Structure P
Amino acid sequence: MQTDTAVSPKNMPVQPRTYESIDEVCAVYRPAMRAMAAAAGPGCEVVLHDLSADSPDLEHTIIAIENGHVTGRKVGGPSSSLGAGVIHNQDADHNAFGYRGFTSDGRQLRCSSVYFRNTEGKIIAALCVNVDVSALQQARALLDGLIPQAAPESPDEPNEFFGQDLVAVMDAMVTDAIRAIGKPVAQMTRDDRVAVVRKLDQQGALQMRKGMEHIASRLGISRVTAYSYLDEARADSA
């Protein structure tokens, strides 16, 4: 005997909701931001970024923020380093949960970010939650002998950098890319410098204002040379 099989709502695929304006996103999520921050405590920053412009000004994306003292930002403040990568590659799924972030003064954060799109698929906003875990790390250091070492971080897990302006964000990104090479800039080969430029390009650093000038200065090369390295890096990746 054939019977009808009921489909449980929890087994149905969830279609991501779209929003047609930043005002619509703000109306839905702004009331929840204060609740999230209050529930998690003063070490939890909740931020809403406006990315709806055709070419968002990454220096001024924050339209709402709770506990901004965590990263030292406020309404009208900048995106983090990941914002540039999102604008650079709109097609990818940028939602990420529980990844590492770093403040400009070196404190570590545990971060999650969700991006909202319109019906055309363009990213128009981001809701980010950043929890300062530095106090927990200090407590862990005192008990380090009793706590098993954590598993290594996945190389595919993103790092996020925060600063009170994009210059500080850019500087942190370049410092991280240089550190990944494993040698001082003065000892770098041409291939090393190309690798630094490649990594920063993939992270969207060149979407930031005067990004290439800053990279060239840190690498001790001219702007023209930096662009030639960029051409080489993109050709290798093609």
Structure Q
Amino acid sequence: MSQNATPVLTIDGPSGVGKGIIARIVAQKQNWNLLDSGAIYRAFALVVDTRKVEIYDEEALKEVAQTLDLEFKTKAGDELVSVYLDGKDVSKILRTEKTGEMASKIASIGVVRSALLKRQKDFAKMPGLVADGRDMGTTVFPDAPFKVYLTASADERANRRLKQLQTQGSKGIILQILAKVKARDERDSSRKHSPLKPAKDALIIDTTELSIDEVVTQVIALIEA
């Protein structure tokens, strides 16, 4: 089993497959802790951008990683997890397209991934952990007893992103969003350090035609089995 014998469920997959909401619901149902690794990288990118840290300054990047003060909070009925950086709710700015793009680029830097690895492992505490990301089951928690990899077609994920933007009052062009989805998939899956791919022992679930409840049911069944 994983760190300190804490039961860990990893949920990996590309953007737009529903990792965040599935992880939140399962964590609440199991009364387990939650790790949104994507938010960690987004928060890291936000601090790097705010402090004007150069991405080639490895020592400065390590310092940012070591001092990152993050907390995740979930509430029943809320669709998304609230993220607090240095005690301030930064959930909205972390979910912007700009922050996501910065995070994806910074996540390809080896020193950044190494520096944030321990911070992610520290979230594994009793009674259990649901870890959501792109390399949770392959790199961060390779010994986790429960692993899930979510996938969905690029078209479906682009449509979901468009609806999300519209809900937030923003506009988007579907062809541009689709191009960004495919470009990010390519960047995440081809990067040298911890590329996006399903763990060999992961349960692969295609969410394209499934409802949130249907996916949650499969994930809970995996844990209970």
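Where a number appears in this text, it was derived from the coordinates with a stated rule and is not lab data. Everything numeric in this text was worked out from a predicted model, so none of it was measured. Cβ atoms are built from the backbone, for glycine too; each structure is taken alone.
A value of 34 for relative contact order in percent (Cα under 8 Å, 6 or more apart), calculated from one of P, Q, originates in structure Q.
One of P, Q was used to compute helix-only ellipticity at 222 nm (-39500 (n - 2.57) for each DSSP H run of 4 or more, over all residues; to 500), and the answer was -12000. Which one was it? This figure was derived from P.
Taking mean count of other Cβ atoms within 10 Å over residues 28-35 as the measure, the highest value among P, Q is held by Q. Here distance in nm of label points 7 Å out along Cα→Cβ at positions 20 and 212 is compared for structures P, Q. The highest value is that of P.
Assuming 14.5, 42 is Rg and Dmax of the Cα atoms in Å, for residues 132-195 alone as calculated from a single structure, say which of P, Q it is. For Rg and Dmax of the Cα atoms in Å, for residues 132-195 alone, the value 14.5, 42 is produced by structure Q. Set P, Q, criterion percent of Cα pairs over 19 Å apart, for residues 68-187 alone: the highest-scoring structure is Q. Of the structures labelled P, Q, which one yields 24, 22, 17 when semi-axes √(5λ) of the Cα gyration tensor in Å is computed from its coordinates? Clearly, the read-out refers to Q.
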